[in-house]
1. With relative contact order in percent (Cα under 8 Å, 6 or more apart) computed per structure, which member of P, Q shows the largest figure?
2. Taking mean count of other Cβ atoms within 10 Å over residues 58-65 for each of P, Q, which is largest?
3. Starting from the value 1.00: which structure in P, Q was FRET efficiency 1/(1 + (r/R0)^6) of positions 82 and 306 (r between Cβ atoms, R0 = 41 Å, to 0.05) calculated from?
4. Identify the structure, out of P, Q, from whose coordinates volume of the Cα convex hull per residue in Å³ was calculated to give 147.
5. When mean count of other Cβ atoms within 10 Å over residues 18-25 is calculated, the result is 14.8; to which of the structures P, Q does this value belong?
6. Tell me which structure, out of P, Q, gives -6000 once helix-only ellipticity at 222 nm (-39500 (n - 2.57) for each DSSP H run of 4 or more, over all residues; to 500) is calculated.
7. Please compute distance in nm of label points 7 Å out along Cα→Cβ at positions 298 and 410 for structures P, Q and give me the label with the greatest value.
Structure P
């Protein structure tokens with residue numbers, strides 16, 4: 001049953017977000033400018049791969065929000081109606097993420113083919129394997145790993161995500177006006193084909209953008225690993241938005257303890273899911289002990305002379321920070337529902353997701369001995385500037401969309417059940 005706009009708490013005027021919107025845009029442009037300056041004082045490949053970390057990080061979070069909305073509709077969930085509208089606003093970042101991916105494409109086309117992905121340059125020298133064009137493993141994968149395919153697939157990924165986002169947003173926003181339940185039905189149908197489309201797109205994006213940096217490596221779990229980080233990042237951002245809106249006063253009378261408990265339970269569940277996927281990948285490769293697979297982990301543990309690499313310690317940070325810390329912390333009910341308790345853990349999760357992406361991307365930068373360049377290097381500065389820059393643009397896109405509609409979907413058929421949500 002639809003809820004009239006006049007009786008819903010969300011029908012009250014929203015507090016202005018204009019000052020924050022302008023600040024987010026300024027921070028974003030400043031971060032991108034610092035990254036651009038990096039091209040003058042550092043290797044173009046170092047800056048480009050650091051930028052790849054930033055664009056992959058924020059795209060993963062946007063994909064996660066899209067998936068959570070699709071899952072919300074296909075399961076006909078009620079509790080998540082309260083945060084769904086904010087995830088819908090976050091989907092506005094996709095078109096800007098597509099635009100922000102262009103510098104990597106232009107650098108490849110106009111500057112240097114292997115500035116990011118070595119396989120794009122047939123003459124690129126692979127340490128211990130000759131050149132790319134003489135590498136038998138590349139020859140077997142050339143029909144998949146080639147520039148036209150990469151460009152076409154990347155354009156398709158963003159086209160799919162933008163199209164699904166536009167359909168979901170239009171139906172949801174229109175329902176606020178006319179209250180027609182057909183829009184809910186439309187979004188359920190969109191979700192039915194949107195989930196497999198998004199799953200395929202994110203899996204291939206992870207393979208093309210990240211895994212292909214070291215194309216000799218094999219892993220059947222990679223798309224699922226990326227999916228886990230997408231969902232965990234989106235849940236963490238959702239919690240931060242909830243707390244921000246509560247602090248502003250917009251969510252007073254709307255958000256209750258059980259909403260936070262529900263999203264906290266999902267944060268806990270996907271912590272376990274990430275651990276299962278990551279352990280499965282490591283265990284299968286370790287148990288098989290095939291050099292074509294183990295080299296990926298060896299590179300992140302030892303240098304050519306047998307000394308311990310910085311990346312081994314980063315791996316331990318990921319192991320304990322990505323699983324044990326949030327797992328043990330979120331076991332507590334209080335840590336899921338008390339604002340001052342849940343906020344630090346979701347910030348922690350967002351930070352570890354970034355480190356996880358660094359672990360997967362940056363070791364592709366190697367020195368003359370074939371060792372991965374250290375984690376604590378100038379690369380880290382460009383990673384941070386890229387994350388701040390692209391993140392500022394994403395937050396700006398969200399805030400720009402924020403005042404265009406109601407705070408929550410006031411005429412969604414499940415809105416009353418959502419407002420009175422209980423365990």
Structure Q
């Protein structure tokens with residue numbers, strides 16, 4: 001890294017070197033059988049330069065490729081975007097629980113056994129059930145060195161399981177999902193197993209349902225579909241370009257006062273916990289919506305400079321092959337005071353939606369959430385009575401989070417990088433194909 005920075009500064013005014021090493025061991029089961037066990041390792045360097053007022057970027061996964069890395073970044077800078085920002089210097093960084101050496105010590109045999117145990121738990125629930133399980137441990141080391149004197153690194157670990165169960169019986173197709181993840185080895189999978197069993201058992205009964213406007217309970221898994229267009233609208237790039245309908249809404253009411261949403265990159269033991277972002281800025285708990293009021297956008301250095309705002313430490317590095325982008329880390333919604341059971345009992349006719357498919361394939365900046373109800377359960381006179389087939393949900397996220405949001409559950413589910421309650425929404429359009 002030092003050699004890359006030295007070479008870059010011989011020809012450029014400023015430079016930033018990013019290094020990452022990743023080691024992962026996934027164990028995958030498909031159709032009740034062990035399909036794959038492997039360990040993979042990848043590492044690389046990414047370089048951003050500022051030359052003659054323009055930004056250039058290049059990356060490499062080759063060892064001893066320093067000169068080519070610098071040459072390529074400078075060549076890109078000739079046609080690059082104007083450099084409206086400066087690389088950050090050293091700052092104060094908070095501690096974070098995001099590394100557990102015990103994850104590295106988990107034997108591959110233990111991963112296989114964990115997956116086997118899940119398959120054996122699910123198979124007896126139906127003769128035609130096919131289980132799929134992914135269990136993985138991972139290690140990441142990242143480091144940033146720049147011409148402003150910043151030199152910082154961190155280690156992170158991850159351990160997670162994601163499981164599915166599919167039942168095909170005639171024209172019936174049932175598919176359920178659940179999972180959990182942590183940066184630490186102490187991962188409680190009992191709630192995941194319990195939820196999977198409950199969903200498979202209830203999903204085997206089909207219940208009649210008609211098109212109309214209904215109260216709908218969105219599971220924490222389905223709430224992620226509501227968050228996707230919202231995250232797109234608070235992305236600094238969309239705000240900067242004027243695409244976002246929230247571009248002038250900081251400090252204004254955009255949701256019901258019941259809603260408190262945070263992006264917490266320092267949340268202990270979560271999968272996306274880190275002490276610095278993809279550009280080396282310190283990470284802090286970021287209020288997004290407090291009591292319904294929009295508080296912050298996700299801003300990297302470039303977007304913050306364009307909007308004349310402070311960066312929020314929200315730069316991400318999704319791939320070594322691309323410059324930093326922006327996005328959330330660990331999203332957290334504060335719970336309500338009503339239990340899920342009470343929500344269900346209070347509904348005469350409605351749905352509990354667990355999984356949506358294709359929910360925001362259209363224009364996310366319009367807030368539209370239109371998707372097939374991949375897994376939904378009919379509520380009849382305060383009870384879950386079976387699965388709703390062939391249904392589609394239509395909603396607008398801005399309306400859903402404001403006038404239609406009635407309650408948030410006291411229970412929340414932690415999926416590793418999101419912690420959401422159940423949401424009770426009123427007047428949601430459901431279309432059922434007869």
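None of the figures in this text is laboratory data; all of them are computed from the coordinates on show. As the structure is a computational prediction, the values presented were derived from the model and not from experiment. Cβ atoms are built from the backbone, for glycine too; each structure is taken alone.
1. Sorting by relative contact order in percent (Cα under 8 Å, 6 or more apart) in descending order puts P first.
2. P
3. Working: P: 0.15; Q: 1.00.
Of the options listed, only Q reproduces it.
4. Checking each candidate, the match is Q.
5. Values: P: 14.8; Q: 17.6.
It must be structure P, since only it matches.
6. Values: P: -22500; Q: -6000.
Checking each candidate, the match is Q.
7. Between P, Q, the highest calculated value is found for P.
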